Structure 1
Amino acid sequence: MDDLYREQIIERYKEPHYRGHLDPNDIQFEDDNPLCGDHIEITLRVDKDDKVVEAAFDGHGCAISQSSADLLVESIHGKALDEIKSMNKDAVLDLLGIELGHVRLKCALLSLKVLKAGVYGLGEANDDLVA
């Protein structure tokens, strides 16, 4: 089963479905993983009911950071911002479907950290957002 998920990660890294930048947007946030140089920016458009109607990510980095961003952005379409606020690291790990070591975990969770910082309207992201 891990092989299937590994293939998905490589496919999403090579040909992401949600790479881009929404302009105009309602929510925008970006951050880096200083340990490895991964960078993620997420932009969202939300409707009057605070549900995500469009989402995109941009950035650079390893296959894990970029594919997890693509999968995460796909998973939030139609979700209310309150639902996104309650997401934790298990949501991203379930999307990836493989076991990750501590270093790779930071790569995988960068997109969730960026997403939640943007949704909360924070000026700075921190690791507490992905607990």
Structure 2
Amino acid sequence: MTTPATIDAYLAALPAERRAVLEQVRALVREVAPAGEEVISYGMPGVKLSGKLLLSYAAFARHWSLFPASGAVMAAMGEDLAPYFKPTATLRFPWKEPVPAALVRRYVELRVAEFAAEA
């Protein structure tokens, strides 16, 4: 399979149910980080902020993921992220569960704040 050139192409290649989930994630990210630039990075949809990769999200066979689960985000969100955190700095969410919108929104807010603190 070739790497999609755009996020729209990435999403179009997914089954409808999975596409709907990642479209919801995409909308949440756009809402919280409207200044972000949408990109394809490592074959996955992502968002850059100030030229640096803020986050990526992707579809997998059994789950969808958000990357990265940075130390600052993990410290701030603690137990809320614990059920989803994997040692690879990845957050994994089962397809069968609804998108935890408040959690995703908070994750993006913290990533944006993390970038602002680094600037």
Structure 3
Amino acid sequence: MKKHFYIVSGLVAVALGALGVVVPGLPTTPFLLLASWLFYRSSPRLQQWLLKSWLGMYIRNYQRRGGMTATQKAGAVGVMTVMVTLSTFVFIPAGSVARIIVPIVGAAGVATVVFAVPNARRDED
């Protein structure tokens, strides 16, 4: 029963991580790290699939560097800020509750990148 729970939770985490690639404010790497851990505990085959997929590069880069470089963090924060601003003021109609929710979620994403994601060294290769 626990194995099935881990597999389903891992698949949900992969979906959220993949969504985080395109949705501003939704982090990618933490969800993929969680999925990798869940698959490690339940299905080595699924863990290998994840690591070999196009999403695996996020995990491999994080593992190799131990976090994100300052340049990567600045880029991520910049893209999130632009996308949240565009979403809030261009695509969301005035008076919509989403005009309040999107900036809050975006701020949470920025805070996660700045404060929760460890700093890493820049690759030398």
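So semi-axes √(5λ) of the Cα gyration tensor in Å, for residues 34-89 alone, computed for just one structure, reads 29, 15, 9; which one of 1, 2, 3 is that?
That value comes from structure 3.
Among 1, 2, 3, considering only volume of the Cα convex hull per residue in Å³, which has the greatest calculated value?
By volume of the Cα convex hull per residue in Å³, the leading structure of 1, 2, 3 is 3.
Thinking only about mean count of other Cβ atoms within 10 Å over residues 66-73, which of 1, 2, 3 has the largest value?
1
Just so you know, all these numbers are worked out from the coordinates, no wet-lab data involved. Not measured: the values here are computed from a predicted model. Cβ atoms are built from the backbone, for glycine too; each structure is taken alone.
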